[in-house]
Structure P
Amino acid sequence: MRFVLFPTTILLFVSTLAAGQNSSDQTAIQLPEAIDRTLENATHTQIAEADKEAAEAGSGLLSSGYIPVINSSLSYTRSQFPQIITPIRQQGTFPPIDKELYEATIQADWKLFDFGESRAVRQKALALADAANIKYELAKMETIESTTSAFVQLEQLKELRNVQTERVEALKRNRDQLESLRREGRVADIDILKIEDTIIAAETSVISTENSIDQLLQMLSDDLAFKGKLTVHDITTPGFKNDTLFNPDNPAAEEAPPVMAAREQWMASEFEKKASYRAFLPQVNLFAAEQFRSGSNFEIDDQWMVGIRLNVPIFTGKHIVNNQVKKNEAKSKEIQLEQARQSYHQQLNNLTNAQFETQKRIESAKTRVKYLEETYRIERISYREGRSTLTDLLTTESTLNSVQAEWIAMRAQLRLLNLNIAVLTGQLNKGLAIKLAEGEQL
């Protein structure tokens, strides 16, 4: 009777060899290409880009309230009684009149001074454009993180499936050996039933892992706009090299994208509140017009006009209400900014703690695998000599498999945490994402 255990080193060699074979396949999609494709196709990024372009258009120079406004109008009027066509040209001379009147006017209006109301409105638009640009960059980082995380999870599932498949094959070989021993009367029937039950449970785990792989491939297929059905052979996943921690230096909250965006939105609300106060102050406008008029039987007459207009608000209920609304909105944005700072510190602290915990679990699982392999070897000898039962042996084998799966899961989890921290601190890009996925030293 002989039990076969594939050590972790052999399993890692098998997975690395498979990764090398995938890398040689020029048609397989690798992580850099996948990131480029998702950045191009992801709706989340496209929405953020459209919002950025809209905000930038709204903050352009032509949006300023100090840009002159030029209008034109055309009209035809037929009246019951004649109307004056041209103004009085000579004193004591009555101007011509007609029942039909053709009129065309070109007029310009230029706001010269309004105590900074228009300037505050444009500053608000510029701040919103900055916020939209920050959100767009954050959306790109989130897209990169999502794609990289999917590749990391796929690598995890592939390694887990390799471990589970090798376990099933080893259990089946052990079952065949037990069958031979049972026919010789050296093993009880109950032992055959126990190992059959273990094989069924192990095969069920393989099916569950394959289902998870299929679901992940379907998600990647949508993100990559891949025509047809993706398989594991269409994706080259990054191999897990080292298990490193990503700890950026001085990750100040004010440089985090969510905080930066919240600050720009708060500044925009402050400018808007400022503009609402300035709406109560006078405005000075320069205006000019060129007017063309004609009747049914007269030549076209034209005249120009220029002037300065002073608008002094006396009472406008709408302005009063608007000012109250903008003050409260500015207060809300200020609270949201402080909330963004607190959320950043909490998330960074939680992610950092999770990093160290995951690293310790990786070290613990690696050590446990080593000792469980030795324990399993001793258990096999003990079972062959009749000093332990098959139940004890299968319990040790099951524990070893669980710890191997935990080790693989924790290695993937550490990479996902690194990616999350890179996004939170606003440092993630394509090159960094690839290094974090593989565990390269930074």
Structure Q
Amino acid sequence: MVEIQLTNNFHPEFSPEYDYVIDSDGDLVDLDDSRVVFVEPAARDPYGRRLVIDLYRRYNRTIRISQKTDEHILQYAKQVCSGRECVPSLAIAGAILKDIKEYRTNGEITIYRDPLNQHGPCQNGAWPVMWNIIFRERLQVRDAFFCIAPSFKNKFLGLPQELLLWENVSFIIGHYLMEARNALQCIAEDRDSALHQFELITDEFISNIREQKKTLRTGLVRWAREISKIPIKTTVKDTAKVIIFGGLNLLFTHYPVEQFFLERGIIVKVVDIEESLNLLLSENIIRYGLQKGITSPHQQFKETESLDISQIEQPELRDAKRAKRSLEKSKFLNSQCLTFRKIIGKSGLLFDPHIEYVDLMELGNKYVSSSTFTETPLITGRFVHSVKSGVYDGLINMGSFNCQPAMNSQAIIRPLANKCDIPYATIDCEGPWISTNQRKLLETIAVQAKRVCRKKFK
């Protein structure tokens, strides 16, 4: 275990042009130096983690990524937090402290990234101040930066833009692989044997990408072909399906609810991480559209897409450029989601077609303005779409009990849920666990979901 290094005189800084780092000893260090290590403190799925770590290695960079939130991480959080923070705040604080104590090496310059670089009315707006107070001022950690996200403004902290784009794609692919694994677990002829084969085939896919024997596309084509050969006893279509939605809270809390339904043979989809990534990207688009007097997400995206930057003058130019860059990234992510979901779908294990983020926001905007810059309209839009699609037999809205956007969505969705025939429940969580009463509620949803599924095929 590495002890926290203390200093009383110097915090590291980036150069004004973000060309290098001035470390705690006053030495200049290039951003591509081996001493510089990035840390993603938000919990990620195991497949996405491995793909991204390998991706960074190909660019001669190093990144550490937090694993799923557990009691060990939250025990670390208790050392530096009051307990009144939202679950993501606690999980990230605990993950950062765990990294400092267990993984950080001497001489390392660590950049603890901000997983939610957003400026809306959410607790994450205070994170830059919070992390600096805890880790720089109170613990006085040497050679470390806290709550900073690679962006155009800081020259992406020395990281190639294509690396950051493919990092997000890799996390999305990892999420799809988990979705496929959940489906296979419920429909396989021999569950244990099927999951063993799934891991072997997936390990081979990730290894081929690491060794550059395959591209993501060709590797997944082979992966889907091999996975489709695993014997199954029924089809995804004939099996009860539940979706867990609720925004970025899910990164830290969904595990027990997901496992609950899988143990009962009900396929679980945890809402796509791509939706939350697009939420962060869309803020510049929505803010710019609102400046133009446009309140519809569809119209805001169209206005940004038709922008001719050369015809815009200051002070509007800066916001227009930001919106344009965000839209380009959003379109890239959307195109990759369509491509890779189609390829992975050849395995026969994916069932919910990709829906564009702006369509979800438009649905949610009918009930709560997207100009609130929170997850509330996205969560609401996901509920409405899930009901209309007819794909799911049960809906679980899961959120941190002190996350205001999540609680707002529950208030908006409740009267809508009362009018639909699909079982619906809200789960307010204080961490990655569920209470006895919540388990009873989920038991009811499980029974109802299976009943709804059977009715579809009578």
Structure R
Amino acid sequence: MWPIIAARDTLIVIGMLLVVVMTSARLIQPAWWQSRALRGATFAAFGAMLAGIALWAVGRGLGRLPLVHFGAAVAYVGVIVLAPAAIVLPFAAVLDRLLIRFLARASLEPAPALALPPAGAEQDGNLTRRAFIRAGSASLPAMAALTSASGLVAPRLAPRLPIIPMVYEDLHPDLDGLRILQLSDLHLGACAGLDDLAAGLERAMAQRPDLIVLTGDLADDPSLIPGALDLVHRAGARYGALASLGNHEYLHGIEVTRPRYEASSIPLLVSKGTSLTIGRARLFVGGSDDPVHMGGDIASMLRPSIAAAASHAPRAADFRLLLCHRPEGHGPAAEQGFDLTLSGHTHGGQLGLFGRSLLEKLRPGTGWWGTYARRRPSLRAAQRTMLASSPSRLYTTSGFGHWFPFRLGCPTEMPIVVLERARTRARVARGGARGVSTATNSTVTSG
């Protein structure tokens, strides 16, 4: 597990959690602290996290990265599991105390002592109910911890293969049913390897995608880039594969990563594009550069690169697709007449609920995870596309991988985006039959 916040800051978080736990168990409801099991679990958990911090510090001092990563993993896992429990714990302690007092008053008894019931007290009906209340309230933080712990298991599961329909009025018939497999944010070398990619591609190709696109952050170990690109190329999609850059290509040295892309058989699109002839239709695919910056007006930073990519599009293109690592590029893409933007970068915040990121409200308009639509901004922009009657659309994937293995309600994925003609979709809804692409062959020309 790669450290994402400093050891000192992690130690501060651990200290805050300890304060919350001790306040809840010693002051709000001290009866809990008399339980040996609770005391033992508390000492063991916080002792393990402090040991992780110590290993982290020793590893840094010795220059041993594996020791740093192991120590950070121990500390982070403890924080991830205990933080939700610590948040819930004060409320559970207050609830437990109030319910016990209510039970005592309802039974016309004096309020019970704060000590745990003596052995054998289950014989008494009131004490049995009291024990039930105590067990129920104590289960709340336990459930919070277990729910959070499940987020450490999800990243180890195989990426799902969602089918994402994109419906357009007047889509060229030869593009109807075109299937585009998007691979984004693989972060190979951090939490996944080439074997994981090979297994994912084997599953995905069983769905018969026509085109594979890579939308950045392919590898955190640059030495894996050639092997990864070779696997994608050998997957044998009917219309091949195309790639664009992400911020991690720059993070690990663009002077190292870009030549490895350019040495592969997969075209790299950076502020340019290429055209695919699919049957009688012409599909233009552009690729933006990445602004590298993590803050500021990302859309404005992307605008020149997206405009440069759009300048390569033929006026007669039947569909315009943009590969843009950042979803903030959707606005500039709509301005330039792109019909669809495929993005990643956000990982969906790695926290989701009902198919949307829980971070959606933090930065509205970003497009954290899922499908989004944006009106064409002007007649001039609309005239650049054959599909002016439909909005410009965006799909932001939650990504194939991650650099921090925790996901809750936001699984990894390899989406297959399917272009559909509106009238075909209406016919499918009425008759249950799926429209089939009439595309037969393809040629590739430089845009």
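Derivation of every value follows stated rules applied to the coordinates shown; laboratory data play no part. What you see is a predicted model; the values in this text were computed from it and never measured.
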Requested in this report: Taking 10, 12, 11, 11, 11, 10, 8, 7, 6, 5, 4, 2, 2, 1 as the value of P(r) over Cα pairs in 10 Å bins from 0, in percent, for residues 88-183 alone derived from one of the structures shown (P, Q, R), identify that structure.
Outcome: P
**Report entry** Which entry (P, Q, R) yields the derived value 1.31 for Rg/Rh (Cα atoms, Kirkwood Rh)
**Finding:** P
**Report entry** Origin of the derived value -16000 (helix-only ellipticity at 222 nm (-39500 (n - 2.57) for each DSSP H run of 4 or more, over all residues; to 500); candidates P, Q, R)
**Finding:** Q
